Structure P
Amino acid sequence: MGKNVTQKLIESHLTEGRMIFGEEIGLKIDQTLTQDATGTLVMLEFEAMGIARVRTELSVQYVDHNLLQEDFKNSDDHLFLRSACKKFGLWYSRPGNGVSHPVHMERFGVPGKTLLGSDSHTCAAGSLGMLAIGAGGLEVAMAMVGEPFYLKMPKIGGVKLVGELPDWVSAKDVILEMLRRHDVDGGLGKIVEYYGPGLRFLSAMDRHVIANMGAELGATTTVFPSDDAVKEFLKSQGREQAFREILADPDAEYDEYEEINLSELEPLIALPSSPGNVVPVREVTGREIYQSYIGSSANPGLRDFAIPAMIVDGKQTHDRVSFDVNPTSRQILENMTATGILGKLIHAGARLHQAGCGGCIGMGQAPATGRISLRTVPRNFPGRSGTKEDQVYLCSPETAAASALTGVITDPRTLGMAYPRFMPPKTELLNIEMLVPPAQEGEPYDLEKGPNIKPLPQLEPLPDTLEGPALLKVGDDISTDEILPAGAKVLPFRSNIPAISRFVFSPIDETYYERAMSYQKQGSFIVGGSNYGQGSSREHAALGPRYLGVKAVIAKSFARIHLQNLSNFGILPLIFTDPDDWNKIAQDDTLSIPDVRNAIRQGNSVKVINLTRNETYETEHRMTHYQVEMVLAGSLINLVKQKAS
C-alpha cells in the first residue's frame with residue numbers, strides 16, 4: 001500500500017513508537033518557531049534547563065504580537081529576546097518585520113522538514129509540505145534542546161479537492177466550508193491532508209490560508225503536498241534550491257475521506273463568536289458594520305491585499321466604516337508599495353497599521369461597542385478583539401472589501417463589477433535584512449533582563465490527596481482567550497507570572513483571582529465542558545491557573561494543545577466518563593481525589609468525590625506515560641531537573 005504525504009513526513013522523523021492511531025510517537029524536530037507572546041517564557045525555560053545553545057537545524061524568534069510600546073515592558077522584552085537569540089543561537093526577527101507564519105514561509109520553510117512552534121497557527125507551514133505543529137512553549141524549549149516531540153498518533157483525514165473556485169470565492173471560503181461541516185472540534189485527534197485535482201488552482205499562499213485555520217478545526221495540523229505550486233513560491237522567494245517534491249503515492253489511503261467541489265462553493269462568513277458558526281454571506285447581507293479589517297496570518301499573501309485594493313480602487317469606503325489594513329510582513333508591505341496596491345487602499349480610506357499581529361490578538365483596532373467588525377483573521381472568540389461582547393465576523397478579503405464600500409455586510413457577487421484578476425509581479429522585492437542571524441558559537445553574550453521579567457514560579461509535585469473547591473464551572477468551547485486574555489492590557493506581563501495571573505478567567509468571572517488566592521496553598525478545581533482550552537497555544541492559560549493553586553481540571557473533553565500545557569505544568573486533566581456528571585457539580589462544591597498519585601500511576605480511572613453532595617463521579621485521564629510523569633513531578637521542568645540529577 002502506498003503512503004500519503006503525512007505518513008511520509010512522520011515516517012522520516014519517527015524516533016519512537018509506531019504509526020498506529022492512538023499510540024504515542026516521538027518525532028525529531030528540525031525547526032522551531034517562537035513568538036514574543038510565548039517566547040519570553042520559552043527563553044526563561046531554556047535558561048532554567050542550563051543548555052548553552054539550540055540543537056535544532058534552525059530556530060527563529062519572532063516579535064509580532066506585543067508591538068505596542070505604551071511603557072517599558074514590551075520594549076524591555078524585545079531587548080531580552082534579542083539577547084537570548086544571540087546567546088542561545090536563534091535567528092531574531094525584529095519588531096515590525098511581520099507575523100511569524102508568513103515570514104517563516106517566505107524565508108525559512110523547507111518541504112519535508114518538521115516545525116514545532118509555540119503558536120497554534122504554526123500549522124500554516126503545512127502549505128509547503130512540512131509537518132508543522134503548534135505546541136506549548138515548554139515543549140518547544142525541549143525541542144530546541146534536541147528532545148523529540150511526543151504526541152499520540154492522529155488519524156489522517158484526506159480531503160479531496162475537485163473543481164475550480166468561482167469568481168468572488170477564495171481560499172478563505174474553503175476553510176470556512178470545512179468549519180461549517182465540522183465546527184471547532186471536528187479535527188481533534190486528526191491531521192487533515194488535502195489532495196486531488198483542485199489543488200492545481202490553489203497557490204502556496206492560498207494553501208497557507210487553509211492550513212493556518214486548520215487550528216480552528218482543532219486539528220493536530222494540516223498537510224499539503226510539495227508540488228509545482230510550492231516550487232513556484234520558493235522560486236519567487238529566491239529559494240528554489242530548498243524545493244523537494246513530496247507527493248502522495250497513487251494508491252495512498254486515508255483513515256477518513258471527504259470531498260469538496262470548489263466549483264460549488266460560495267462566499268461564507270463565520271458569525272460571532274466562534275469560527276465554526278458559518279453561514280453563506282447571502283443569509284446575513286444588509287447588517288450594518290463599523291469595521292472592515294484585512295490582513296493577519298489567516299490571509300497574509302500579496303493577493304489578499306491586491307484584490308481588496310482593486311475592489312476599492314477609485315472609490316471611497318463608507319464614512320462610518322473603519323477600514324483597517326494590517327500588512328503581514330515588511331516584505332509584503334514593500335511589495336504593496338512598489339505595485340501601487342498600498343496607494344489604492346490608502347486613497348480609499350484605509351487606516352494602515354504596522355506589520356504584525358495587531359488587532360487579531362487584541363493589540364489595537366478594537367471595534368466600537370455593539371458594532372459589527374468584519375475581519376479576515378482566524379478567530380472571533382468572545383472579547384478577543386479588545387471590545388467586551390464584541391461582534392466579530394470572519395470572512396474573505398473579497399467580502400471584507402465589498403462591505404467596506406457599502407457599509408453593510410455585502411455578498412461581493414452583488415457589487416456589479418467584474419471580478420478583479422491579480423497577477424503577482426514576476427520579481428518580488430525580498431527583505432532579509434530585518435532577520436538577525438545568531439551569534440557565532442562560543443561568542444559570550446549576556447541576557448538583558450528588564451524589571452518586568454521575573455523567574456518562573458516554583459511548582460510543587462502532585463500531593464497524595466487533592467481536596468478543594470470547584471472554584472469555577474464553565475461550559476463548552478472555553479478558549480484560552482477566556483482563561484487568560486491577550487491584548488494590550490494583559491500581554492505585557494507575559495514574563496511576570498504573578499502579575500499576569502491577576503487576569504486569569506477575568507472575562508468570565510472578575511472575582512476569580514481574589515477567590516483563588518484564598519485557596520492558593522490548599523488547591524482548587526476547575527470544571528469545564530467540551531473542547532476546554534481551544535484556541536491559542538499560550539501556556540500562560542495553564543501556568544496562570546497553576547500559580548493560583550489549580551490542581552486539576554475536570555472537563556468533558558480538552559483541546560489538544562491545552563491538555564498538553566496542563567500536563568506540562570502539573571495540572572491533572574480529567575475527563576468525565578459520563579458527561580452528564582458535569583450537571584451534578586455546582587460551583588464551590590468541595591471535591592476530593594484521595595490517593596491520586598497511585599490512581600494515575602496504576603491506570604486511567606480516577607474517582608472524584610463531591611464532599612458537598614456526597615456523590616462520586618467516574619473520570620479518566622488520557623495522558624501518556626510521559627505526561628503522567630510530568631504531573632507527578634509537578635511540571636516538565638521539575639521532571640527534566642530530576643532526570644538530570
Structure Q
Amino acid sequence: MSELENLKLTARRYGLLQKMKITTLEQLIKAYPFRYEMIEAIPFSQWEKGEHMAVEGLIASKPALIRLGKNRSMTRFTIIAWNEEIEVTMFNRPWLSQFKFGDTVTLFGVYQGNNKLVANNYNLKPLSMQTGLKPVYSLPKTMKPSDMQAIMKTALDHLDSIPDLIPKRYREKYRLLDKNTSYRWIHQPQNMNQLHAAIRTLKYEEFLCFQCCVQAQQVQTISKEPKVFDQNRIEEKIAEFKFPLTEDQKKALDDVLRDMRSETVMYRMIQGDVGCGKTIVAMLSLFASELAGYQSAFLAPTEILARQHYENMKELGLPARLLVSSLPTKEKREVLAGLEQGDIRIVVGTHALFQEKVNFDDLGLVVADEQQRFGVNQRRSLLEKGKNVDFLMMSATPIPRTYAHFLYGDIRLSAIKTMPPGRKPVKTHYAPGSSMKNFLKDVLLGIDQGRQCYVVCPMIDENAETNLRAVTTIYEGMVKTLGSKYKIGLLHGKMSVEEKEEVMKKFSEKEYDFLVSTTVIEVGIDVPDATMMVIYDAHRFGLSTLHQLRGRAARGKVQGECWMLSDSKDPEAIERLKKLETMTDGFAISAYDLSKRGPGDLLGTRQSGLPTFILGDFEKDPAIMEVCVHDAKEILQAQTDQPMLDYVRSAMDKARYFD
C-alpha cells in the first residue's frame with residue numbers, strides 16, 4: 001500500500017500527486033514552496049499599480065456575468081473597502097451566488113490603477129485570519145494552490161512516520177530545529193524568522209545526507225604492493241603515436257603512474273571535456289599495469305563504446321579482449337576462462353564485468369569511463385575481484401576544484417584542460433523558438449556536403465505538463481517533411497541495448513543522415529562526419545550537459561556547429577544559453593552552471609541514487625558544507641546513528657546502472 005493512502009486524499013488529489021511523480025510521504029513533504037507571498041492588509045492610499053493586493057470589502061453592487069465564448073467568462077461587481085469604491089473583475093468564476101450584495105468577501109489580485117482590481121482568488125474568511133507568509137508551490141496546470149495547501153496540511157499531521165536523520169547531538173550543537181518543526185515552518189511559516197530557521201535546518205540535513213553517501217562509497221586509504229614497470233617502455237609506446245601528448249595529458253599520466261607506483265591504492269579521477277584525450281591516458285595506464293604483471297579491466301557505459309575502446313586498444317598494440325553481453329556463448333566462455341587463468345591481461349567491457357562468474361587471476365587496475373553512469377555497488381563489486389586494486393575514473397563533466405572535495409570526497413583529481421592540436425571548439429548558436437526553420441537550410445546544405453546531424457530532445461514521449469518536444473514527435477515530423485530525401489534514425493533510453501547499438505552502428509556507418517535522440521548520445525561513440533547538432537528545449541538542460549552534448553559534434557575534421565533551440569521567455573534562461581555561444585572551457589562552464597543550478601545536473605546524481613539539493617546552494621553555503629564533511633566522517637566512523645546509516649544503505653542500493 002502506498003504511504004500516501006494513509007492521508008485519505010480524494011482520488012482526484014491522489015491523481016494530481018502521481019502526475020507530480022510524488023509517491024511517498026517524504027517526497028510530498030520535500031516538495032517545498034519555491035517562493036512565499038506576504039499577505040498583508042495595506043491601506044488603499046499605498047496601493048501601487050501592478051502590485052499584488054489583498055483586500056476585504058463589502059459587496060456593493062449586484063454581480064454581472066459576461067460570457068466571452070468557449071468556457072470563458074468575466075464576473076464584475078464593486079466593493080467598498082478603505083472608504084473607497086473598487087471595481088472588481090474575476091475571470092472564469094461564473095458563480096454569481098457566491099457574490100451576494102451586502103456580503104463581505106476577501107479578494108487577492110493585481111491592482112490595475114483607477115480603483116480597478118483583477119482578482120484571481122477569493123474566499124469568505126476575514127482577511128485578518130489570512131495575513132502573513134503564504135507558500136507558493138510549483139504545480140501542474142490542473143492543480144489549484146488550494147489543493148496543494150489542503151494536501152500539505154494533512155501530510156504535516158503524519159510527520160512522525162518520516163525518519164529523523166540528523167543525530168540529536170548535531171541539532172543541539174548548531175541550534176537546529178527539531179525535524180517536525182523544520183517541516184512545519186517551511187510549509188507554514190508565521191514569519192520570516194521561522195522560515196529562515198527551517199531553511200537553515202533543512203539545508204544542513206540535505207548536505208549531511210549527501211556527504212554521508214559520498215564518504216560511504218569511497219575507497220579508503222589502503223596499503224598495496226607498489227606496481228613496478230619500465231618507464232622507458234611507456235615512452236616508446238608514446239613515441240609510436242601519430243600526435244604528441246599535450247602538456248595536460250603528460251601531467252595526468254604522470255599523476256596516474258605515480259599513484260600506481262605508490263604504496264597506497266589509487267583513487268583518482270581524470271576530468272576534462274569530450275575529446276580532450278582522457279582515453280589515451282587511461283590506455284597508457286592499462287599498458288603500465290600490464291608491464292607490472294597485473295590484469296586490468298576497462299569499464300564502458302555502453303556496448304558500442306566498449307567496442308570502440310577495444311578497437312582503439314588493438315590499434316595501440318595492447319593485448320585486450322572484449323566482454324559484452326552480446327558475445328557468442330563460446331567466445332564468452334573463452335574470455336572468462338582466460339581471465340581466471342591470467343592469460344588475458346586487459347579486458348574491455350560493460351556491466352557484464354560485474355557478474356559473479358567473472359573472476360581474475362590478478363586484477364590490479366580498474367578504469368571506469370563516465371564513472372557516474374555506474375552504481376556504487378557495481379563499481380565496488382568489480383574492485384573486489386582483485387586485492388587492493390587501483391581505481392581510475394574518467395569524467396567529461398569537469399568539476400571546479402573548490403567543489404570537488406565536497407562532491408567526491410578524498411579523491412585525487414587530474415584535469416585535462418587543453419585540447420589536442422586541430423580540435424576546434426564547436427560554433428554554437430542560441431536559436432529562439434521551437435522550430436528549425438530559421439537555420440534548416442544551413443543544416444541541409446551540410447548534409448548535402450556529406451556531414452551528419454544529431455537532433456537532441458529532452459523527453460521520450462509527449463508530456464502535456466511540461467510541453468517538451470518529444471523525441472518520437474520530432475522524429476515523426478522530420479520523417480514526414482524530410483524523409484523522402486534524407487535518412488533519419490531514432491534513439492532513446494527506452495530501447496533495448498541491442499536496438500541502441502544497432503542504431504548507433506548504422507549512424508556511424510553513415511546509413512543515417514540525421515539521428516534524433518535523447519541525451520543517450522551524451523556518452524556516445526565518435527562519429528567523425530556528425531559535425532552538426534540541433535538541441536530542442538535547450539533551456540531544460542544544464543550548461544555542462546549542453547557543453548558535453550555539443551562536444552559530440554567536434555570529432556571530425558570539419559568545424560562542428562550546434563544550434564540550441566529554446567522558446568523560453570525567462571531572461572535568466574536566455575542569458576545562460578547565450579553564455580554558451582562564447583564559453584568554450586568546460587571548467588569555466590561547470591563553475592558557472594554550479595552557481596546557477598546546483599550539482600544535481602553535473603553529477604548525474606539522479607542516476608547514481610545520491611540526493612540532489614533542493615535548498616542547498618553551492619555559492620552561499622560553503623560553511624554548512626564544510627561542517628557536514630566533518631560530521632559525516634564522525635557518523636560513518638561511530639556507526640551508531642541508525643536512521644542515517646539506514647538512509648545511506650538505501651541510497652546505495654538505489655545507485656544502479658543507468659543508461
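Every number here is computed from the coordinates shown, using simple stated rules; none is lab data. This structure is a prediction, so every number in the text was calculated from the model and none was measured. Cβ atoms are built from the backbone, for glycine too; each structure is taken alone.
A value of -11500 for helix-only ellipticity at 222 nm (-39500 (n - 2.57) for each DSSP H run of 4 or more, over all residues; to 500), calculated from one of P, Q, originates in structure Q. Looking across P, Q, the calculation of FRET efficiency 1/(1 + (r/R0)^6) of positions 124 and 356 (r between Cβ atoms, R0 = 35 Å, to 0.05) that yields 1.00 traces back to P. Out of P, Q, which one gives 41 for percent of Cα pairs over 19 Å apart, for residues 444-547 alone as computed from the coordinates? The read-out comes from structure Q.
Structures P, Q were shown, and log10 I(q)/I(0) by the Debye sum over Cα atoms at q = 0.09, 0.11 Å⁻¹ at -0.69, -1.06 was computed from P.
Set P, Q, criterion FRET efficiency 1/(1 + (r/R0)^6) of positions 108 and 212 (r between Cβ atoms, R0 = 30 Å, to 0.05): the highest-scoring structure is P.
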